[in-house]
Structure I
């Protein structure tokens, strides 16, 4: 179980990958090879060599949250990897939209323009388009350095309503059930949430008849998920829906932990983009280069090969080759390289007179939730006592040259960075389980992390 090194010839032609890591080190030490890529790790020979190659296939388990990759020949498997995509892409685009609208509201009035509102044929939502490009780019990444002769991708359609009914233990939908969903005859999502919960706060049980003002709460806010699916939302009154209850130890933190949530985003993604991925690969390469398969066929092959369920094993079970010699498993996580939130606010801390403990300013807030003061909740400012620490704003003025997860060399040793501080003049590196601050001028950059960070040891 080892990893391979991709090899390019002196004139840039793709050669067979190698597992002889010792020879690779000697070639680089003697100046007969150089590094041209770090993901996947690729070297280029600096002398003339033969270009004999064998048939190699790449198989991809297309997915929304997880992507499986397997590159293999008849004798060896060269790549066995799983790629985890960004899970908060929708929330990221929502933040960008909010910042953009705030920025434009500061400008003078101008007439509405509709020249840029036209959507081209095959348009997808930005989050779906991003994930579609990820699935395509991973194949292109390996094809560019390995002499791959053909590719196999898994496509399939899913009945999301049927899957949802099975997960909830409900009767299978029939006929008009597909047209009349949970929001039938309900104009807004807010109304659908209140109607489902019988206009009752699901935390304390107060109703409108009791004088409660109802809010729509993201049930899994404490997990960092802010989706607008009906199953993710719940009704809460103004006394329960407070900033303090959102914090750890509050009534809303951990709420819904015992509830089963049917996440069908992967199925919806496959229904929307499966043929767009295949057509894009046909355009880039050829129709003979790409072969499609289905999940049922993959499952049969995986069971026949006696492999456990995983995304890399699903990719291995596809295609024509199933070599005995498998390589080490690689696990990668997609990261966002450009954080557009340039300003961070650190809230002030006070002594709560009720408990004598420290509390943030947002926990002891004034109770105003809208411009209509009639909807205000209790003013908690009166419980603020001694200010323990004052709030501050931290503004990032520029993008630093060294980012988290970059590889640097210090005093002959290599480290994975944790990030910069002190306005980019110093660097944090892990030493003996602790973060050590060093001057950025004392380190040498080995390679930048890029869009994927490695989670496995290989």
Structure II
């Protein structure tokens, strides 16, 4: 059975307190236990001193003096504060024993050479027993003295104390559990409020945010983090909506053009030359749609999957040459002059396929937004590992540079522009650079040109 968060808090706190309380109660019981038996042992030692004061010996013979003193009540009674005494020689013969021992006999160790205390039972009575060796004048052991006192009173005290501690322990834990459950409920109340507020947020009111608690605590941090997540989700949701809208708009333009051309063709018969001209326009718009479709698919794959760049040494001169060749027809059409200052020994670490896609897009962009008979400069800084593709075309205002890598953003700000493209290429370039840990920067001056630079970071 899984416990709720509130019950887990209460349980964990209760366990901690239970352990500490148990330790405290064990210490209390141990102190009382030690004190009780210490007093019993002290009583036995006091009695031992009195007995030794009345002992005498003749060589190896123990002699007991003042016998009437050992007929006092404490030495004769059995049930009320009795004191038991037994003296034996090394052969185990009883020299003296108190009246209350009657036919009983203490167990003892005849070889014992030091004081020993232990618990025992005699006549069904719990006793505390001490054994002391008896020495003559030559420090020779000639017998053993055993003294015992009843520990029934101490036993009762310890027994009652144990019951009280156990009952108190159970009562404390029971009360504390309800107290802690109540405190835990109060503590997690803000979390329940956050849950209630969060459960009311969906796509229809994604701009709503969770209320922040007054206290600057972990719950405040949680609410702040969730709000930040909602900000990102709202932004992503808006971008997706914008993406769908822009994609639809981009597709609508060539589709409308194709539809218009076909409607014109169907109005009346035309010559073969007229049909060919119109079909060329249809083909152009179809190619535009095909390019848009391919780039949308490419961008979707890049953003929805985890790309792994397989880096290897790449000769930049060869990669640039391939990209220039791929754009050769467009270069010729626009009379663009390519100034390639790359050295053939320039080598970088990159994924060759991904790098070629980046270079294709940058060179294509430099051609499209250049002027007729314009220039493209390709340079390499070997010390900083920076490759730049620069044109002297239409440029872009500095305030619009941050928008340059947004999907469907067009510098000309017109979807009906004669400049081919759909504003997706640079978005792809940015994503491919991120995958390869390539730093991408752009600088531009209106009507003077634009420069894209790639810094290869190892």
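Out of I, II, choose the structure whose coordinates give semi-axes √(5λ) of the Cα gyration tensor in Å, for residues 325-404 alone equal to 41, 18, 17 when calculated. Matching structure: I. Taking 33.0 as the value of Kirkwood radius over Cα pairs in Å derived from one of the structures shown (I, II), identify that structure. Derived from II, not from the others.
Given that distance in nm of label points 7 Å out along Cα→Cβ at positions 101 and 357, derived from a single structure, equals 10.3, which label among I, II identifies that structure?
On the way: I: 3.6; II: 10.3.
Computing distance in nm of label points 7 Å out along Cα→Cβ at positions 101 and 357 on every structure in I, II gives 10.3 only for II.
If helix-only ellipticity at 222 nm (-39500 (n - 2.57) for each DSSP H run of 4 or more, over all residues; to 500) comes out at -7000 when worked out from the coordinates, which of I, II was used? Only structure I yields this read-out.
I have 10 for relative contact order in percent (Cα under 8 Å, 6 or more apart), calculated from one of the structures I, II. Which structure is it?
On the way: I: 16; II: 10.
Value 10 for relative contact order in percent (Cα under 8 Å, 6 or more apart) corresponds to II out of I, II.
A value of 3.3 for distance in nm of label points 7 Å out along Cα→Cβ at positions 85 and 365, calculated from one of I, II, originates in structure I.
Values in this text are rule-based calculations from the coordinates and carry no lab data. Just so it is clear, the structure is predicted and the values come from calculations on it, not from any experiment. Cβ atoms are built from the backbone, for glycine too; each structure is taken alone.
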